[in-house]
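The numbers here are math on the coordinates, done by the rules we state, and not lab data. Quick caveat: nothing in here was measured; it's all calculated off a predicted structure. Cβ atoms are built from the backbone, for glycine too; each structure is taken alone.
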Structure I
Amino acid sequence: MRTVSGITGLFLASLLLICGSPAYAAPSPGEGVQSLLGNDISWPQCNTAFPTGQAFAIVGVNNGLANTTNPCLAEQLRWAEDSAGHPGRPTVSLYVNTANPGAAGSWWPEEDEYPAGREVHNPYGPCEDGDFGKACAYMYGFAKAYDDAHHRGVSNPGSYFWWLDVETENSWSGTDKEANRAVLEGMTDFFHSIGAQVGIYSTGRQWDQIVGPVSSSSNLYVLPSWLAGSRSASGAALACADAPLTGGGTVALTQFVSRGFDYNHSCP
């Protein structure tokens, strides 16, 4: 996700202390119809001003890595619940960091159980010690999604729409796109198992670099896309006509950045 720079965040925080402004004071996007736009925030906005006037909100659950927790998630969820509402979007959605760290990770699965004692049906199984291919990558994704739902402080996780944030700044295999895809499939299967809806956030370039084309047999094929990379509200509206990240999906949201905040346009 695009984030507010440290300098901007410090400036906003200082301004609030000096002026005594409301805790959630924030600039408007400067273009477009703000009442129809959403905002997304996460750990970089901790201890800074939040946007105001958003129609819908998307909150990051992690602290930049797939195995971490946003330290101000509870506060940001309270902010999100005050969103005005949009006829085509959930008032509050969540997004999670994704990765395929393989041997470089602090934890990697060695079996088809997560948590201990819960056997997971693995379409690429069995996952075994020393396997960094699709089978254990699937289990890694399943496990990270389980943790996001049950260990990050999210109440009633099945009621949310969960976006998978797929970006090159996280750890991915540079040689095995199928394993990268399997991580996301494992996450999707877990979220679907609790009744949640799932979508994919990325740019076309990053998606092609990390995952590439997805076949119709993958559970990713029909997921909606949230496309990053627009430079203005008008550009975000036009980006609704861009190709989705997967062949069976549709473009649901497009993102642009204005005055240090992420804004999101809901596509028809």
Structure II
Amino acid sequence: MSKAILTNVRCFAVGVDLTSQSNKIELSSEVEDKDATNYGSGGWKEVLGGLGSAELSGEGQWEAGDTTKVDDASWSQLGGVGPWSVSANNGAAVGDLAYFMGALRSDYTLFDAVGEIAPWSGTAKSASPLVRGQFAHPPGTARTATGTGTGLNLGAVIAGKRLHAALHVLSASGTTPSITARVESAPDNTFAAPTTRLTFAAATAPGGQLLRTAGTAITDTWWRIAWTISGTTPSFLFVSSLGIQ
């Protein structure tokens, strides 16, 4: 990607799309520097990398009234941990760059002076690694039947690394609708005999889940999201992100 003006940062917080209710999203990460200076350091400070952490802060226009609005979502999420996915100034299409993590919704601020557009601001602090990956399913494509997504060439997972997966169910309609999403891998893009690596819990309403593999090596290089849908006239909007960290 080349230099860009920020006009389309998509933000998915657990089970809500905050894109049209936010005008600033900021993501930061850091690793603690631990002082390891000793008498053999030659008069220079030595440091070692300690614990990593990340933080996502956002702000925008306050709205309330149903679960798709920032106020309803913020109150229900406050103090809880769930997945957050942010696009890198793109539309969150399959293959677009994504940053995601499990995060604690740690604070929420609202309102301002008379005459101002009602604002909100809030922070989510990492409860799992911040992952740089790709979107595996877009937000605007409704799914009404069992299916599979487009494959992504994310590469193999070496020992000690993990495949991380985030699922954001944004809407669910129909009679007793249910969706069970899973992550599949394969050695090539044909997915002739895919292997299921992760399976999310069945979802019947908006919400979010985050899973990761066990840390053992996986030689498959192609990955995709797949789903099983049941119910009477079911329809789901959902977003998924995949990445190796």
Structure III
Amino acid sequence: MAAESARPTLRCLREDLGLALPPVNRPLDEIDHPLIRKAAERFADPDTPQERIRAIDDQVLFKVKVQRWRGAVWVEADLPWLVAGGQREDGSPDDFYAALESSATAARARYNDEHAPPLTTSTYTGHLLPGREDDLRFRAEDAARAERRLRPIVHDLVRASLLDGHEHAVMLDGAALGIHVQADSGHETYVAIRIIGSVPKRLAATIVSMVPGCEPGAWMSDYAMPERPMAPEEQIWSNLMDPTEAAKLLDTDP
């Protein structure tokens, strides 16, 4: 059913689970909470049968249960969202699924008082679904994930070029990324980065920012790599690298 790991909405995280919003470099689907872990487990395999919450009829919500925790999951394309959660209280008005139905029924009444035409469903859960704030958080996490993935790649290319003085390259999401470092013993170290293929400007800026020992504002567009002319559709940037930082990188285990 899902290719992405289940994640809570920000409202669910704060209000239902009582958790603080972590830094953007900690994805919400990786938060160590039994209900989030169970949702991720339940929706990891598209062949796993799911139990629908029948009392909710305006959206398709599925049950997720672990220990005394109960939750409701809504699937957007291939991304499962934990949109509500709470504790189980069998036989009491505080039972999670009974409370969810009651809340959704009341929300439907409020919605119909304020909107036309009225809803014909028995419930309304639109306010529980992910919104703009959730989308912004998801995009920010994507950027943070890309940065975590890119940094070791960039450092490996710089390290390899420092060791043999030649250009080293990898394919990166359909684009070719190459780095060539020329070290002059005891003097300045020159570094050139080239990309062939379409990449967002923000990604190119992120890549150059990951080269250690370079002044961020000193990167310049260039017209050739150190040992060859510019290739068709190639973008090249160059800078000077602090030899001390270059030495530190060589001393760091890849």
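Can you tell which of I, II, III yields -10500 when helix-only ellipticity at 222 nm (-39500 (n - 2.57) for each DSSP H run of 4 or more, over all residues; to 500) is derived from it?
Structure III accounts for this read-out.
One of I, II, III was used to calculate mean projected area of the Cα convex hull in nm², giving 19.1; which?
III
Tell me which structure, out of I, II, III, gives 3.0 once distance in nm of label points 7 Å out along Cα→Cβ at positions 64 and 96 is calculated. Mind showing how you got there, number by number?
Numbers: I: 2.1; II: 3.0; III: 1.0.
Derived from II, not from the others.
Comparing relative contact order in percent (Cα under 8 Å, 6 or more apart) across structures I, II, III, which is largest?
Comparing I, II, III by relative contact order in percent (Cα under 8 Å, 6 or more apart), the maximum is at II.
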